[in-house]
Structure formats: C-alpha cells, structure tokens
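S.K.: The structures come next, written out as structure tokens.
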Structure P
Amino acid sequence: MRQTSGGWYLDAPCPVAKQFGLYAGQLLSDARARVPKLITTPVNRAQEQTRLRKLNLWCTRFSPYVAPWPEIEDGAAGLTFDMTGCAHLFGGEPAMLHSMAAALAQLGLSVRLAMADSIGAAHALCRHGVKAQIIVDSTTQTQALRALPVVALRIGTQTVATLRHLGLTRIADVMDLPRAPLAARFGEELLLRLDQALGRVGESFSPILPHAPARVSAILADPIRDQDHVLKLAAALAQDLMPLLERAGLGARALSLNLFRVDGQVLRIALRLASASRDPAHIIKLFALKLDALTEAFDPGFGFEAARLDVTLGQPLEPLQAGLAQTTADATRLTRLIDRLTSRLGSDNVLRAYCRDTHSPERAMVLKPAGAPGIWGDCGLRPLLLLPRAEPAEVLALLPEGPPLQFKWRGLHYRTECAEGPERIAPQWWRNGESPTRDYYLVEDQSGHKFWMYRDGLYGASRPPRWFVHGVFA
C-alpha cells in the first residue's frame, strides 16, 4: 500500500487479492471493507529502486543493454532488454527466454517475459498479454496486439478512461479508426504510442551499463567457486576479446571483469592500464594480482554461473612489429611495471611526476597516479630534490651578472668549483609583478655537491636582486 494526500491506497495486490475483486489504486478502507483480514505492507519506493538496480546489473549476464522501466506500474517493476545478437549464446530465442525465467525463478521472482520487434509491443505483451512467456515476430506482432487493452499502449490514465467511456477498450478498436480524428481528440501521444508498439516509429532507451568498445561473455554449464577457475575463465575471455580490439585498431586502457553469482549478486573487478594493451597474458597477470588483493572480499557464494569482460576504455593502438629490435619490449617494460604495482597497491599509491604548462619550476610538476593520461616528458635539467620553498643565500660574485664565486647557505660556507648558466625564467604575463625574473645556475662546490640557485631580480631595478637555493642534485 502507498500513502497520498487522499489517504492510503493499494499499490500491488497479489493474485489472491485480485480474486476478491481488489485492484491497484483502490482505497485501503474500501479494500478492508471487502476483505477485513487483508494483510498490507507499506511500499518503500527507494528500496524497490535499489533492488531493481541490483537486479538490472545481474541481468546484464543475458544482454549488456538493459534498463529498468521509467516507473513502477501498478506495483509491477520491469526491465527492458535489447537482445540483438545475444539469443544465439543460449541456443535461440525460446531457449533464452526459458533460461531467463529459470534463473529469475531461482531468485524467488515471478516474472513475465515477452520478446518482440519493438519496445512498445514487448512491453504491452509482457504487462497485459495472456501468456507468461511469448515471442512474436514482425508478421504476428500486429495480430498479437489487437486483443490487448488500450492501457497496454502506455498512455495516460485520463486518455485510457476517455477511450473506455467511448467504448474503445482494445487496441484493435483504436487501430481501425482514422488517425486524424484520434489526433484531434486525444493529441499526439496516443498515435505515437500506437506507432511505437506497431514498430512504425523507432524507440530507444538508455542502458544502465556505459558503452564499451568491446565486450565478451560466457555462460557456464556448472557454477565455479575456486579462484584458479575464475582466472582460467578470465584468460579465455581475454583471448576472445583481443581479436575484437585488433580489428577495431584499439587497445584496452581499462577493463572490467563481471562475475555473476547464482544468488543474484555481481562481483566486479576493475582494472586500469598505464598504456593501451592487447596482450592477454599481461592482462590476466594483473587480474590475478587484483584477485590476490581481494582475499577477504572475494566471496563466490554458491558459485559464479556467468562472466563478462568489458573494455570500459579503449585507445587507438597500431600494430607493432616485434623481433627486429628490442626497443618495443623496452618501451613497454616501464608501463607493465606500473600496471603490476597499481594492481597490487592501488592507483592512488603509485604516483609519477607529470609536466604542467608553466614556467615556474615549483609549479611545473605535479604528482598524479602513474597510469593517468598526461605527459611524463622532460622539463629540462632539474634537481632531484626541489625545496618546498626557496631558501635565501648570501652570495659573492665576481661580476654583478655572473655566477656565485662563493656563498653561504644554512650557516655553512661553500666555494664554487664550477657553474653553468644562467637559465632565465621570466614570470608568466598574468603573474607579472608577483615574481621578478629569475636567473638559474647549476653550481658545484669543491666537495662535489651540486646546487640549483637563482638570482631573483635584475640589476638596475628598483629592488636589488637576491639569491636563493631552490634545489639540490643527488
């Protein structure tokens, strides 16, 4: 039951209650007057939507393109599937519907299934058809719809009431009338829904899963529970996936392994690579590391009965010719190390310095996850240790614009053995006035220590220049 401003109403009467003449939308007081011992439970829409979303994810084992109905109709919730190219995996459309009904029945759900060439026809036959399982094609679809009530067209309640008042109770009654009077009396909605049900007008929906450049799936004859069996299954899926990527000229940057449990739960293992790859062996090693890290969270329950491997992010990857030189293997060695560390430690714990488009050395590098997109490039000769803040130094130079001859920093005196520079770094134009021009020098003292120093400002300016130590080389 559900509560509105007008009181409590029945939301989804069970089949037994319907035999007593109770119906959805009936006042609770009227229902109790008819059936005094009626047992009711308040409806929790938020909880129902959460359960429906979980069921939606689990049903992606049948097709990756699944979406819940926009709203719950008379207490009945449903899902819309796009079964294009999926039926052959189950042995045909009848076998597929039988597998879906059996799997959902094991979850304790009573279901009605309909397959048609249009979403409107499938929805109408599922909600208001006589059979619990029905398949119609383009030749029988129109005839199957004729006997259904007009409410099956997914039109508003006011339109349904008006049609019934006029004696137009079945879809056949509406189909046989001229279109112009119907449009003038009921507007465009009635004709649009009718055309959608008959397949004259296309209709689409937004699946809950995002688009994947490539995906492969497997339905198992017997559930599996062991981690080794899961890895073997993932390896087989990866082998099937790579030819699809190769034909598309893509490499996988992010993948998702979805394992469907018998009890309706879905275990999702996400993987992100530092660079695009089509190497199944490398990908399976990373999934093995992920599974090892999920020692406590890996719960197969009564076993996994299906699996799907999705490429959630792909990048163009040209074919590489190997064997003539070692450069190809050397180029991928670092990225594979990053992949292994990331799979073991997590992406937030494996960082790398990336270049930013700025002149200021303290802003030129930023730490990001090593597998994130960006430029690792060379930002010039920079010290291994850059001080959080440049520290002042007392400098004695032979020439005003020349390098330090000797300097004092942190209370210690250093004498210059050799120096390179200057490298002039001017402030960005939008920061002009915030920081004067800097002249950087690489200075080595007589003990072999190397410092990165700069002169802040120019001679002849309103403020005399100052010297700072900004970093130390290893």
Structure Q
Amino acid sequence: MKMHGSLKLLYELPAVSLVLLLSFLFLWFAGTLGFSQLSWAGAFLLSFFPAFLVASASGMFFHEQSRKGGFFLIAVFLPFLYFLSFDQGVLKTNGLLLGLLIGGLLDWQALHNNRFNLLTGYARTGSRLFFFALAVYILVLGLELIYPFSGERLGSFLERGTEKPLDLGLALLVVLALYKLTDLIRDVRISEVFIYGPSRSGKTFLLLALYNHFVNFYGGTHREIILSYDTEGKLSKANEDRLRIESMLAEIETGNMPKSTSRADMAMYVLSGKKGAIPIEFSFIDYSGEYTADLDPENYARAVNNLDEKLERFNINTIYRRIGTISFMEQLKKDYAKELRGEFHDLILASIYKKMETAGKIIFLVDGDYLLDYHLEGRMELTRLFGLYSRLMDLLGSDKSYALVITKMDKFKDLSEIPEDSGEAREVEEEIYGLLSKTDTFREILHRARKVPVYFYTVSVDATLSPQLSKGKRIEEQQRITQIFPWRVGEIAKFGF
C-alpha cells in the first residue's frame, strides 16, 4: 500500500505554477525574436528540439518520479509548437517528424528496459541545449542593435525604453529562468532495488523467498559473490559454499536452518528477471553486525579512504565508482583477499552506502519479532529503527522511492487461510499499519510520504506456520521455517517495476 501518495502534487504546486507563468511569458516574448528570419538549419533545430522534448515528456508520465519533469516539458514546449505553427515557414516538417521519432524511440527504450534515467537524462540535456542556444540567439539579436559598436549607438539603444531592447532583455531573463528550472527533470533510477535491514531482520529468508518468486514468475537468475574467512584469516571455501543460495535452500529442504553470516563473512546477491519485456534487479548485502549508526557521507568517505590505502592498484575515484558492484568485489577477492580481511567494516559500510546512493528504490526491512513484544521492548526498538529510516530518507533525498517491509508476519497472524491477494490480506496490512502509526518516528515517515513515494508491505516467507504469541524466547528456540511458502512477497517484487 502507498502512504499519502495523493498529497504529493500539493507540494509541487508552487513549481507547477512558476513553470506555467514562465511558459506564458516565453510565448509573450517569442513574437519579438524573429524566428521567421532563421536559416534552414536553424528552423530545422527549432522544430526538432521541441518535438523531441514533447515526445520524451509523454514517456516520463509513466513513472511518478519523472512526471514533474514531463509536465515541465509539456507546459513549455507544446504551447511553443502551437504558437510557431501560425507562423508559416518556421516549423520544418522533417525536423518535427525526426524529433517525434527519436523521442518516441527513447520512450520505448525507457519502458522496455526499465531505464527512465536515460530518458530523463537525454530530456534534461536536450532542453538545456535548447535554452542555451536560444539565450545565445537573443544576445546576438541584442548586439545587432548596437553594431557597429559606438557610444552613440549604445546611447540610442538604451533610449529606446520599452521597445525591442527591453523585450529582448526580458525574454533573455525568462529563457535563463527556464534553463534553471530544467533541474525539475530529475534522474530516475528504478531498475535497481536495494534491500537493507539490520541484523536478524529477515534479510536471508526474504532473499530466498524473492529468489523463489523471480525464478517462478520472472524468468529469474542470480549472481553472488561471497567473502568468508576461517580462523586463520584465509578464504574458506567451505564457509563460502554454505552461504550460496542453493546451499541455503538445500538446508531448508533437509529441515535445517541456513547458517547465518559470521563477522568474517560478507555476501552480495543480485536477483535479475523480467516481467514481460521489463527488466528488474534486486540487490542484497548480507553481513553480521550493525552498521546502521555509520551510514552517512562522512563515514562513507572515511571508509573509501581507508580502502584506498590498502588497494594500491586502484585510485580513490575508481573505488568510488565501482564499490558495491559484484564485478569489483570479484576483482578484490581475487587480488586483495588478504588485505580485505582487516577492512571488513569499511568494505561493508562503503558497499551498503553506495548501493543506497545509486539504487532508484530502497526497501527497509522491519523485524516482525518486534510486533510480538510491542508493548514492552518492541516499541522502543521500532521507535529507534523508524527514526533511523526517516533519517536515511532525508539523507538520500526525494529522487528515490522507499518501502517499509514488515517481515515474519506468520508469527503475528495465522496466514494459512488468508490468500495473499485477498481483501483480508490487505486488512492484515492495515492493522499492522495502524499499530505502527502509534509510534512517533513512524508518523514522521508518514509526513515524509507526502513529498516522497513511500510504500508499506507485510510479508512472510512461510505462510503455513502458526502464530507465535509467546514472549521471551530466542528465535532459535521457536519453530523453524522448513519450506519457502511466501506470502505477499510478490508485492515487493512489483515495487521494483
């Protein structure tokens, strides 16, 4: 379910109003710019760029994070094309058709590959080039009024008052303002989803459940890279094998619980698949220990600097660019396994932060065990956790989409008779949502959701288990998951599209 998504537009009304005002002023002064005097090449570009940007805008409306930029392009360039259509000979049919064709192909590529960042990137660059060229054109028109340069012609230029010189000056200011407002066309990276959760939040089992869903519904595959050391500080093949997805699934099949990561382990998993022609990618980093308090730009920079001192073959810019990727981890494992043994904290912290920084969508996991102990220590832990997630949302910015996922719902409710796509399932989600809404830090996230897309999901890896309402038992002492029978995990997968 989405949290307060319908209110987002209210916070964008000032920007929308400003764009509409500038668009009107742009048309007001466009008649003074003498477009009919342009050369064939100039008229071709004047036709191509607006048509290309209008076509690009139509694709940007398919994703909520790029719609504001799409509205900006439509509000400025569609009326501009309409205005120029009354001036015969200005618009060139071949320029219009080529612009619409290239913009349409870019829309198709963005939708087909789930890569809206390419669409927004080209649209932002194209609109900036257009406004920059237009600003130069206006300056040239102004200079022509005082050429050849002399004090007498400059004085005559300034004495013309509200005639053409003033119109050109105001037109230039409007164009420069529109150039600045191209910042509304933000990068949208939605093809990669990063899942983050503290220790014991259910990362490993959610990985297995999503793997099950990807393989069965999205033609899924996976990649993994595992660093695991033995007591002597050497890479351990045996420890690495037990952290592979197939090994963990095999453990469940035999009735055993997969072994969790130790402080000498780090594993990175990437699930890839397609829904129809649209690709999707989910990333996990599994580790032991807490890194929640260290996730900020200063500690990220410090971690990268520490790695730079150990990794002699790579400069710091290369580390910033490649950290958090499986290919880089594979290279580090091959060439720097010994050096990394003492830098585990920095390697994990830098990888997690980089993934959060580059992913278009981030899922924050919430341990469902806290619900069982809500009126005692559970509420305290949830208050801290939601406070952390709210702080991370503020740090990472509004150009991403976020989701809060409550795990282990089988411990709270009997899910065996509740179909995951039923109204009763949504009622369970709403019940948990209402319970958590009593927590102040959760309500702060609700307030953020008015400006940033935030979603809320409840899931279980094994919906056949009976609820566990007992208190005070360690997780290992309670009933174990013996199969992957996911409940509403598909909703998380849909979040990635």
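FYI, it's all coordinate maths here, none of it is from the lab. Fair warning: this is a prediction, and the values are worked out from it, not measured in the lab. Cβ atoms are built from the backbone, for glycine too; each structure is taken alone.
S.K.: Given that log10 I(q)/I(0) by the Debye sum over Cα atoms at q = 0.15, 0.20, 0.22, 0.24 Å⁻¹, for residues 357-452 alone, derived from a single structure, equals -0.65, -1.05, -1.18, -1.29, which label among P, Q identifies that structure? Present the calculation step by step, with values, prior to reporting the outcome.
M.R.: Numbers: P: -0.74, -1.14, -1.28, -1.41; Q: -0.65, -1.05, -1.18, -1.29.
The correct label is Q.
S.K.: Hey, semi-axes √(5λ) of the Cα gyration tensor in Å, for residues 133-364 alone derived from one of P, Q reads 52, 24, 18; which structure? Can you show the working numbers first?
M.R.: Numbers: P: 52, 24, 18; Q: 56, 23, 14.
Considering all the candidates, the number was obtained from P.
S.K.: Which of P, Q yields 16.6, 45 for Rg and Dmax of the Cα atoms in Å, for residues 245-308 alone, as computed?
M.R.: It traces back to Q.
S.K.: Determine which structure produced the value -17000 for helix-only ellipticity at 222 nm (-39500 (n - 2.57) for each DSSP H run of 4 or more, over all residues; to 500), calculated from the coordinates; the candidates are P, Q. The partial results should precede the final answer.
M.R.: On the way: P: -9500; Q: -17000.
Answer for the origin of the read-out: Q.
S.K.: Using the calculated result 9.8 for distance in nm of label points 7 Å out along Cα→Cβ at positions 117 and 413, pick out the matching structure from P, Q. Don't skip to the answer; put the middle values down first.
M.R.: On the way: P: 9.8; Q: 3.5.
Answer by label: P.
S.K.: Supply the structure label, taken from P, Q, corresponding to P(r) over Cα pairs in 20 Å bins from 0, in percent with the calculated value 17, 33, 25, 17, 8, 0. Walk me through the numbers on the way to the answer.
M.R.: Values: P: 17, 33, 25, 17, 8, 0; Q: 20, 44, 25, 10, 1.
The structure behind it is P.
S.K.: Matching task: 17 is the computed value of relative contact order in percent (Cα under 8 Å, 6 or more apart). Pick the structure from P, Q. Provide the component values of the computation, followed by the final result.
M.R.: On the way: P: 9; Q: 17.
The read-out was computed on structure Q.
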